[in-house]
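Bear in mind that the values in this text are calculations on the coordinates, not laboratory data. Bear in mind that the values here come from a model prediction, so they are computed numbers and not experimental data. Cβ atoms are built from the backbone, for glycine too; each structure is taken alone.
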Structure I
Amino acid sequence: MTSTENHLAAGKAAAGPYAVDVDPGRAGWEHSSLRILDLPPGGRHEFATGDSEWIVLPLSGGCEVSAQGETFRLTGRESVFTAVSDFAYVPRDETVTLTTASGGRFALTGARCERRLPARYGPASAVPVELRGSGSCSRQVNNFGAAGVFECDRLIAVEVLTPAGNWSSFPPHKHDEDREGESRLEEIYYFEIAPAHGREGIGYQRVSPSGNGRGTDVLAEVRGGDVVLIPDGWHGPSMAVPGHDMYYLNVMAGPGEERAWLICDHPDHAWIRDTWPDQPVDPRLPLYTAPAAPGEAPERS
């Protein structure tokens, strides 16, 4: 698939109340979904989860999420560049209501699933903040919905923050085969780019054919609100231009019995990992850390 088919510029993936609405039918695959919802102050939105499980993640602002007779109050955050957010998990076959007093922008990350797990609250203090890479490949990962961190049936979701001028999702890697050391996962990238000097930012995303699946081939200039669909292929780098930090939300799901993110590095670029121990992590990272749990001393950055 080409850049035109897989790169959805801001507004091109909008449908109904959603600024982004990507489901398996629209993406032409089987498992992963993403919706981005903007609500005004006093706004309310109701949706049916259908055959998918969902995590409601504030990108900006806070909200209340009601499901299974419970209401979870999400504090949220000012923006994806300022703080880790709390979140709520809601199961398949459920009606969910979001309400917000102050308004905000909310991501609904979804995956088709079999098990109906209970609705739950995820505190920001429990989100592991990981630093990956070093030097110009340094980036921050907020593992709010990672496998082994928060229980879901199929859904895997994380946030990645890349300081201005750095490359992330590097070395290029893939997860489009079920085999030893690799899992087959469809992936959605949703981007936000930090403005600077009164200007909106841009970044770049590369996906190259791996010889499996559809032959996905993307070289896209990405801006805030853009989406890139990755059904297969080597993906990376995600390039943050100088002066503008890059954020992307990754949503993944696949058919494997084990819920796991197992990747294969591109053989031409895997050597870069061997250089990381000899370089310092970018001193701009972390951009922020998870807040302390109630009763705990704040974490020092």
Structure II
Amino acid sequence: MSEPNVIAASDVTIEYPAHSVSASHTAVKGFTLTVAPGEIVGLVGSSGSGKSTLAQIISGQAALLSGREPAPRIVGGSLEVLGVELRGLRRSKAAKLALGVGYVPQDAGTRLTSNMTVAELVAEPLLLRDKRFDRHEAGLRAATLVDALLLPVGTMVKQPHELSSGQRQRVAVARGLIQQPPLLIADEPTAGIDVSVRGTVVDVIAAAQRARGAAALIVSHDLDALRRSVDRVAVIHEGVVVGLGPIDEVLADPHHPFVAGLAEAAAHPDPYDEIDPPADDGANDERSTR
């Protein structure tokens, strides 16, 4: 008997409620996707297509936002993650779900605690979850991930302000992986990272999850980085999946104008043009610190 999908989304509609002077806003409408255990799926779309909203919802983080923040909510369809229905999810159950879902938010490298070392930052999620977790084992796991992400060993004793933006982002990726979650949601994990290293970051995420039969959903604007490691890519446009399958197959036979545009861009790449570029790619800063 096959294992149940770790993500099962059917005709999902997500809305941001009215807040302050802003009216309610539908960010995703009609999203459908399944992700099987051990599967690595890329999620691609233009800015404003709902990618980050989906990452926030699927990870359970949206349900943990305080009442002061305009949190997105599911208002239509069904979305199960690790067997838990997320529509109407209560905060207490969301906190329990978060223990099984790793989450690397967009620009995660900018959110690192400033007065902690990299070794402390990467190991922290393990020790927060289990205060009795062996600290030596936690340190070994952290060092292994830092090395896999091509960060120098000396990085372990540095604080975030001593690192480039790309290095900080890789530290954030290590934090997301260290608990060895059955599902990892990574929202633009290569943002701010030098183009020469982006593929390696996606490789490490995919390899770490596959080695344990775990799954990942990787939101990215970088098709080349995804091509190396994902099993399938889901292309979304205005919150709806308009292309699904192995990257090369999706691009070779586009059934939607947006996918056709991606295929054209992939065939004639412009080094200065990205689907959804990060605010600061940090490439020069990244090179200067290696």
- line: Value 0.55 of FRET efficiency 1/(1 + (r/R0)^6) of positions 15 and 79 (r between Cβ atoms, R0 = 25 Å, to 0.05) was derived from the coordinates of, among I, II, structure I
query: Comparing mean count of other Cβ atoms within 10 Å over residues 7-14 across I, II, which is largest?
result: II
message: Quick check on the output: 16.5 is mean count of other Cβ atoms within 10 Å over residues 191-198, derived from one of I, II. Which one produced it?
response: I
If helix-only ellipticity at 222 nm (-39500 (n - 2.57) for each DSSP H run of 4 or more, over all residues; to 500) is computed and equals -10000, the structure in I, II: II
- line: P(r) over Cα pairs in 5 Å bins from 0, in percent, for residues 47-86 alone gets 6, 22, 26, 21, 15, 9, 2 when computed on, of labels I, II, structure I
